[in-house]
Every structure is written in C-alpha cells, then in structure tokens.
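Structures given as structure tokens follow.
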Structure I
Amino acid sequence: MAAIGNIFKIPELKKRILISFLLLAVYRVGCHIPTPGIDSAALTKFFEQGGAGNLFGLVDMFAGGALKRLSVFALGIMPYISASIILQLLTVVVPYLERLQKEGEMGRRKIIQYTRYGTVVLSLIQGFGISVGLEGMGQQMGIVLHPGWSFRFMTTITLAAGTSFLMWLGEQITERGIGNGISLIIFAGIVASMPTAIVQTANLVRTGILSPFLVFGIVAMMVAVIAFIVAMETSHRRIPVQYAKRIIGRHMYGGQTTHLPLKINTAGVIPPIFASSILMFPATIAQFVNHPWMKVVADNLSPSTLIYNLLFVAFIIFFCYFYTAVVFNPVDVAENMRKYGGFIPGIRPGGPTADYIDRVLTRITLGGAIYVAGICVLPAFLIAKFNVPFYFGGTGLLIVVGVALDTVQQIESHMLSRNYEGLLKGGRIKGRLGR
C-alpha cells in the first residue's frame, strides 16, 4: 500500500493517471451512445441467438460490447490495429516504407500518418459492411428500422467518425497519460465484461447450478494461468554479446559484455487475431450466402468443434513464425552488431551470427507458439468440460495481462526516476522491454 501511496506524491504521475482514467471514462460513455436507425432490443436478441459466433463477435470483444449495442464506437480500435499491421507488413516488401522506418523520428511520424489514413479507409469499408450485413441478417428480426442507402450512409459515417475519435483519444492517452493509449482502450473494453461475468457466476452458485468447490477450483486455476502468462511474457533467451575495445581519438570504447534478449513470444497477440479472423470468416459469409454447403462449412468451423480448434492451433503456430520473421530480421541485427564491434563468443561476425540467431529464434518461437495456442484454446476446454459461464483465456486474456505489465512498468519508471520505491518489491519489471 505504501508503494501505491507513493504514486500520489508525484504530481506529474498523478496527473497522467487521472487524465488516463478520464479519457477512458469518455470511451466507456461513448460505448453506450447508439447509432441512429437501430432497434437496440432486436439487435441484442440477435446476438443472444448466436449472432456473435462470427467476425462480429470477435470485433465486439475488442470493442467492449459496443458492437452488440451498435454504438458510435462499435468498430472499436480494430481498424487502427489492422492498418498498423498492414503498414508493418508492407515495410518488408515496399522499399519506400522500409526507408521511412529507418529514418528515425521523422520516418516514424510519416508511417503514423499513413496509419491514420488507412484507419479511416478501413473504418469506412467495415462500417459499410456492417450496415449491409445488419440489413441482410436482421430482415426477419427488424434490427434496422428504415433500411436503404440513407441508413447505410449514416451508419458508415457514424462508425468511421467513432473510430477516428477513438484513434485520437488513444494518442492523447499515450501523450498526456500513462501507458499506450491504444492498448489501454482495448484493455478497458475487454475488462468491462468482468462485472457481468462475476454476477452471472454468483447467481449460478446461489441457484446451485455451480458448486462453491468448483468455483474455488476455477479461481485457483485462473490465478495459476495468469501467473504462467506473466512468466512467459517476461521470459527471454539471452544471447551473450561481447564488444571489442576500440580507440577513437584519445578515448577507448567497448570492451563490455552484454546480451541480446530474444522474447519467447516475439509475435505477441497478432497470431491468434489472424487465426480467429480467418476461421470465423466462413461463418460470417454464411450469414450473407444462403447455400447448403456454406452452412456445412460454417457448422464444422464453429468454435466448439474439434476441427476448429485443431485448425486454430495450426494457424496460430504458422502465424507465430510468419509474424516473427516479419518483425525480427536476424541479418539486420547481426550487421548492426558487426558495425559496432560486437560479436557472439564462438560465432564469427556477419552471416554465421545471423544464422545462429535465426536458429535460436526458431527454437524458442515453437515454445512461444505452443504457449499462445494453449491459452487460446483454454476457453473452449473450460466451457465444454466444466460449463464455465464466462469466457476466460484467449486473445483477450493475453492482451489484458500484457497491457497491465507494460503500464505497471511505465508507472515504476516514473517512480524510480524520482527515487521512490516501485510497485513491486525487488525492483522493476525487466522482462517486457528486455532491459
């Protein structure tokens, strides 16, 4: 408690935390402002009858339930994330973007500007798709009060404007608050469903459907899973690096020993997002195309089926390797080490160093991929075997734990820079940033 009390002794830190909470409160209020032209009761009934078993459900999780209400923030921040991922992938194949990435701060600002443009374009496309989809899927339920181009135009503009405002809100949190604003918005959207899950579980215990011993076991398992995720997210494979002594003018540089930290889970939460999107796409298309074989495909790729979970694990492992290869280039790392006089003991600089780093990264990525896949199939196992009434695990849990670790690390950095004890006894959280 003393460490938490120290937060309020630092005026700048206290101000940043207060700004973050206020801006997140604005986001949560916006999640309850409905888009015009929608029957909210019919929309809620549609989701309760299985309308969430497609891409709409995936987007709704990241939007904090805003899509279920079709609020002005219904798209959430997902278009921004998609635009960021697309730009990141394009830097590998587009020389112009690759040069921008290496130009430092000015290049980074240019890429952020392109990301904003891409966010607006994706928001318009997704907003139009949702408006058309609701018209088609909700004809019998009367979700759309006045179908037609006026509804589509209004919905598209409203949802795109909401996402653009969220993008600005996230940037304000990053600049004036504490932590990464975009990540905190996703974090707030996911944890917003926790009170409902707790109330539902309490009601099931009170009515005798769930035994207190089973609930106690589930809670103990949840604590163990969260501890395991923290351990894995802060784990690195450290490769020792030695820097040779160099004399420049009258000064001697180098001669120190350090390490190159390689994260066990380099790809983060991107692989399960990609895998979920691909597997849920047929179910979404089946809502639009009324054909028997499309319905068969959609039924076999339901999240509760064995085929879905096997494909889910396979796609996660594939995208873990794919995305790791995109964001981490051993050749560039080896070249930078050679340029500054660094080398791995027993490994020649240049090509052999790049090959060694690539071999190590390939091995630890397998462990990271299995870990991510296990966490992502955990909800299906808990629901099928123990009838758990809430969704625990998956991409949402990885995001929540990761964002919490990064935010705590930033708070500790502010506290330690002013000679206050950190939030955790024993020092800083070093694993996430590798230092």
Structure II
Amino acid sequence: MRKVYGEEFDLEMALNLGKSLGTYVDKGTVMVARDARTTGLMVADALTAGIMSTGVNVVRAGIIPTPTLAFITMKRGFDAGLMVTASHNPPEYTGVKFWSRNSMGFTPKEEAKLEEIYNSKNFKVASWDALGKETRIENAVDEHIKVLLEKCDADAIRSKSFRVIVDPGNGAACVHTPYLMQRLNCQVVTINGQLDGHFPGRRSEPDEDSLGDLIQMIKKTGADLGIAHDGDSDRVVFVTEQGEVIRGDRTIALLAQQTIRTSKDKTVVTTVDSSLVLDEIVEKAGGNTIRTPVGDIQVAIKVAELKGVIGGEACGVYIFPDAHLAPEPFLAACKVLELMASTGKSFGELIAAIPQYPLLKGKIECPNDKKQIVMDALAKVLPSKMGNVKEVLTVDGLGVTLKQGWVLVRPSGTEPVIRITCEGPTEDVVKRILETAEEVVRDTIASA
C-alpha cells in the first residue's frame, strides 16, 4: 500500500493495519522496520501499537533496507515482517509492505485475508496483562552482510580492489551498500549517502534521468562500477565504467546465463515488461523463461513454484532463491563484481555481450475509477489498431506481440495513470508503436 500522507493515509489507518496484522498472525512476533521517510517513525510507532494491542510481540529494527527486513524475518523465524516504505515514490508518499516468514511478500491470498480483517475491524483485543512486548534488534544489517559474503566469491572480489561509486539516493541503502563494498575491499565513494526522507540529492527512483551526478562521478574518477538504489533499496541499477545506465533485464540476462550453466535448474522468471533479449540469452544458455504480472511478489511466487534459478524485473529487482525469496539487490551487486573478477572484464565489456533493443515508455493520466472500464475497452480495440498482431496476452494488463516488436498497456497500481511500454528492432519502429498506442489509449479514456 502506498498513499500520500495526510491526504490518503493517516495514523489511524496505520494503527488499524497493525491491529489487522496482529489479528492475522494471532500470536508470536512481528519485525517492524522503516525507510528514511519523514513519516516513517510515526507510522512505525502506530503500527507497532496496533500489533501489540492484539497480544503479538514486536521487534523494531529502525531504518534498514526492505531486503534486510525480509531476510531477517526468515532467518530469525519471526511470524511476519512489516516495512514502512513507499519504495521509489516521491517523499510525500508513505506506505506499508507485509512479508511472510519465508521471506516472500504477502501473496494475493494473504493480502485478501488481511484486507478482510481491516475492513471488518473485527480485531483481536488483548487484556492489559497480555499485551505484546516491544524489543529491538541492532545488528540486522551486519547479519545480512555476513550471509551475502558467504554467497559470493568474496576473496576473488577483494583481490581486485574495485573502485565503486555508490548512490543510495538518501534512502535505506545508506546503512548497507557502502559497508558491504568496504567488506569486499572495494575503494568506495558514496554520494547522496546521508539518510534524508526529503530525498534532496535526487528522485528516489534510480534511472538515467535521475543519476546524472553518479554518471559524472564515474567518468571523473575512472570508477569500475556505479551502484544506485531506490528509497527502500529493493531495487538496484548498475552503471558501467563509461557511465551507461543499464536496464535491469539486461543485467538479469547476464547473471542468468552464468547461473544456468552451473545449476541443474534452468528456469528464469521475469515480468511481462522485460525485453525479449532476456528470453534469447536464456534460451542460448540452455534455459527457459517464464513471465509473470509486474511485481516482485509475482516473480517470487513463480520462482518458488517452478524452482527458478533466478528471477527479476527490468526496474532493477533481482531474486536469488538460494538466498531468500525477497528482492536481493546487494547480492546482485556482489554477483556483478564476482563476474568482473573471475573474467577480468569490465562491467561495460560484459554487458556489451547482451544485445539491447530500443524500448520506450509512456503514461497517460486516467482516473482510478475508470481504469477497469478503459482496460476492458482497450482489449477490444487496441489489437485491431496496431496491425500485424501475432499474439495477445492478458497476464498483466494487455500485451500485444507484433510482427516487429510488442506493446504492453497496463494500469498503474500506485498512480492514476495507464502505463505503456514498447519494444522493437529499431527506434523508428518503437516510436510508431508508442505513438499509435498512446493515441488509442487517449481516445479510449476520453470516451470512457
């Protein structure tokens, strides 16, 4: 859940969400953490009060990355984990994300049960002498880093003493990535490295438009790698030594082809908006690709179900099931450095072997209450307007595979917009696909 604080979200909602979770788990212990947002401490306090009022214990971890919360929830056997975050959204947003004891985010079925309790307000109420207890955990990040070092060839990385520029974007990775890189004997320079919920350094979402300072720093210092995170650090974006920002699906392809060759499992899981390049690379390496709706929980569900070797999203989500089932950006960074160390090649040289097809994105404003009507109408009209249609998919939104390229139209889950993603063999082809799709979506919204 992500909403604007003070307009769509208040502390009473947080209190009732805590009561809902406490009622749902019934007994035991819940871990609560937060990112750097200005509203985080208040919301975490309210959630904690709600949980404890049901007789469930709470362990507070302060400001840590979302992946650390998910990992420690699993490692220590807590009954659930609760992260106060709005991920990559602007600073006025706040939100809450729920994690199961297996390190996976709540499934749609679990979310539905939680929503049922929240809406009914039929909360468990503990007596004054049976309330939950609050304790703290101070070393969650250290525990996480220790396991990460065991999951990669740390000695090989240390031997190279890579120069790395880290940009946590004033978010939760400030307390993690620079220290992990130090433990790997990297020469670390950090920008936007102070925790600040106003995100003064840049937008919380790491992309080519927001990472200008990181790109310039890499070029000026001759760094080997750039690492950038979003607000709660469940995403990571890598930048080459030349300052090129790499889409996540290309890096997934790079890591997947190496992992497939050494694993008996051959399935890679990604979302419907990833490039076809990923499918091509995985197939050449002897594996197969499965696509899911957008969202790390959807990827994690399929990774667990199909025993996937790796999962991820183009936005910079990586899931390594041999570690846990939450996004793991820190292990992804370790794996990239490990590959650089073992091959003697730069990240730019390694990623150059992964082709890149032109990809464009757009978004059209659409009121939330119109989204379903618009999508239903688009399912009938969009394929006929695109031409040369090979396949129509409805895994998540509306996907239309064309003779040359593809287009995906889907309603945003966090904003009042319809998102459009297109890919094709040339820039001209992709521009035509996007222009056609945008026109159809605008007309459909106007007539809805």
Structure III
Amino acid sequence: MFRRSLLVVIVALCSPVYGPRVAARVGDEPIGGIEAVGDRQSGPRLITDPLNRYCPESIIVKFSGDVPEEDRDLVLGRYGCFVVQTCERGMFHRVRIPPSEMPERVVWLLDMEGVVEYAELNHYASLYFVPDDPFYAPYQWNLQNEVSGGINMEAAWDIEMGDPNVIVAVLDTGVAYEDHGRFRQAPDLAQTLFVPGYDFVNDDAHPNDDHGHGTHVTGTIAQSTDNARGVAGIAFGCSIMPVKVLDTRGVGNSFDIARGVYHAAENGAHVINMSFGSSDRSRTIEQALAFAYGRGVTIVCAAGNGFADGNLPSYPAAHNDYCIAVGAVRYDDTRAYYSSTGPHLDVVAPGGDLRVDQNRDGYPDGIIQQTFTVDPSTFNYYFFQGTSSAAPHVSAVAALLISQGVTAPDMVRAAIEGTARDVGPSGWDPEYGWGVVDAHAALLYWMP
C-alpha cells in the first residue's frame, strides 16, 4: 500500500517544464524545480590551483606526546606562529602563520622539529556535486526500476525501514532541518527524525544549510516517506545528525572536517556520510577517521567526480582502511562519465547522468530530492548528479543493516561489498569496485 500510494502522488506531480528556475506548484507547496547552471560540472572539480587548495593564513600542527604548553609556544614562536584553535580530542592545533610566510615553508620547518609529530597544510575540500542540466521528473529510478533494478529498495523495505535509534551523521553544508532565523525546515523533512548536531563553520548549535547540497544528500538517506508528499528516502526510519563542515560555497577545511568527524563519533553516530573530497591527503582527517572507525562507526565517502580531470585519488574516500568509497553509475548500471576510478573504489551506486534519458520518461536521469538553490526558505525538487549523490545510497543501506543489529563496520562493509551486483569484470575491478549496491541482498547477508 505504501509504495503504490507514493507512486500515485509522484505521477501527479509530473510536469514537463523546462528553463531556468521553473517551479510547478500545488497549493502553497513547491513541488518541482529546475535550475540552469550553465556548464558547471556535478562537482566539485578537485581544486588544483595552489592558491585555492589550502588556507593561506593557517596550518595544522600536532605535537609529540605531552609537550608542555610553554615549549610548544617557544617552538612556534621561533617562526612567528601561534595557536589560534585546538581540537582537544585529537590534540591538534590550528596555527596562525605570519602574513609574509608561505604555508609550505612553515610546514617544512616545523616538520623538522623534534617535538612535532607532524605539520601539514590546512587543505580545503569541496563538494562532489553541482546541479547540471536541471529537470523535474517523477520517478526515483535509482531506488527501483524494471531494467537494472536500481538498488532493489522495494524488497529491502519489506525487511527493514530503519530504527530511530540508528543515527546517520551527514557531514556537509548543513541540513534544512529546523525553523531558525532566516532558515526554514524543508517541508519533505517534516517527519524525518533529527538528533542534535553542530555547525563547525560558524561554531554554533544550528547546523542549518545555506547551500542546498546537504539537504539533498539527507533526502536520499531519510527523506520523509509515506507522507503523501514528494519523494522517498532509503532509511527513512533512522535519525539524522546534521554536522556542518562546509560553508555556503560548499568548501571546508581539514581542521573543521576532522572536528566534525570526532563530534559525530563521540555523540552517537553509527554512520558518517561524507559527500565531498580533495586531492590532498590530510593526516588530521585520517586520524579522525581512524578514531571514528575504532569507535564502531561506518564511514561512507564519495569517490570523486574527477575521471576526466586526471582521475586523481580523492580524500577522504581513498583512506580505504576506514572508509567505503562509492563511485557512480547511471540508469543502465554503467559508470557515470564523471565518476573517478582507482584501487580505493569499493562499490558504486546510482549517481545519475543528466545528459541522457535512458528510461525514456521524457526527463534526464538524475537523483531527485527536495532542496533549495538560493533562498533557504524556498524549496523545490531538484535532480542532481555526482558521486556525492551516490554515497548516501550506501550510507542509508548501512543504516538499515545496523538497524538489523549488524553494527561492526567490517560486517557492514562485508554485507554491502559481498552482495553488490557485479557489473564489470568478474570480481573487484577499479571501475566498479565490487559492483552496484543491492539493498535487499545486503540485508539478507547476515540473516540466518
């Protein structure tokens, strides 16, 4: 009854509208939206300009063991540096450098100090999505379809819809989860369960979305479902912890991202979704991931959209000891043209391809959820494409597995990888990993 009634609603919302910022409305609720964004790729393109790859005014430093504060300050002072912020849990510091100094030089000098465990650039990471050719469409082919099957959600929902005690932390641009100041809750998140999160960009307890990406990602994981409105989420019975680590441009730095990981792990998150990345490796983030993994958290990351731009490994996804790296496929289960490949890739999931209409419904094939594009109080349904749209499919399936009692990250990974639909060469390969995630098969993996 649930799936049939949802389909009727979605079909009723269909409207063949084209052009920039067009929305069809029923009553007071915006039900469809399109935004033209020129030739912008479903990003981010990994930042390659050295002037924009890291914070120019600060670096990250971690001292060895219990170095007294006065010794720490003496070492930093030799280079005109001082601590401006500390993450107590990871015991690493954001260190201000002199305006006349190059960050690379200061990192090199501090790395040679015997009391310094490491010094590194405070790298930026940016989003793996940007809406491309914008369309409104009625069907979530990514969840279920008659050709490839999507991720086989209909059979999966018959087994598990999610436990509210299972928490997925969405580290992103925030989520439109509350009415606060100029921000409004997305109408199609009204029945979604939220637990307190944090905004590490603005250092406050209101991680509201001022970009739109985090809200779209959250919708794939746990959009309010069976509510006669809009679209469905995969693990809609689970709870979301919004953790804002990316700013209004969709950019964040290693210091804030690492703090967000520690926060999620220490405040009850079972899954962390990270739909962003950088070509630069951060030891600060890597140590935070190791901590979260050691606390039993399953970490899922977008593998990157850089196939045509050098196909560089993307971090944090390439930290394969701790993360499940997710690439993107389109409707026919072939790799999406932008999806990065490589030895760290674990599985793939629907990420869309807005250049084609393979299911022949009259609309380009993307991943649709409710979000906003400019005004965080005006919502529509938008198609996005990218590996950042693929990753939340896997995070949601992980949450369903944990809802069944499969809690250890390695067991969650084994179920997801061991039941993936093999669509490339037999076994693992660098283009598809172990294959397309299959929610139903994964939920059966550990069942007696």
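The figures follow:
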read-out	value
Of the structures I, II, III, the one that -22500 was derived from, the read-out being helix-only ellipticity at 222 nm (-39500 (n - 2.57) for each DSSP H run of 4 or more, over all residues; to 500)	I
Which entry (I, II, III) yields the derived value 24.2 for Kirkwood radius over Cα pairs in Å	I
Test item: P(r) over Cα pairs in 10 Å bins from 0, in percent, for residues 240-415 alone calculated as 10, 36, 37, 16, 1, pick one of I, II, III	III
Given 25.0, 80 for Rg and Dmax of the Cα atoms in Å, for residues 152-255 alone, calculated: source structure among I, II, III	I
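The numbers here are math on the coordinates, done by the rules we state, and not lab data. All figures in this text were calculated on a predicted structure; none of them were measured in a lab.
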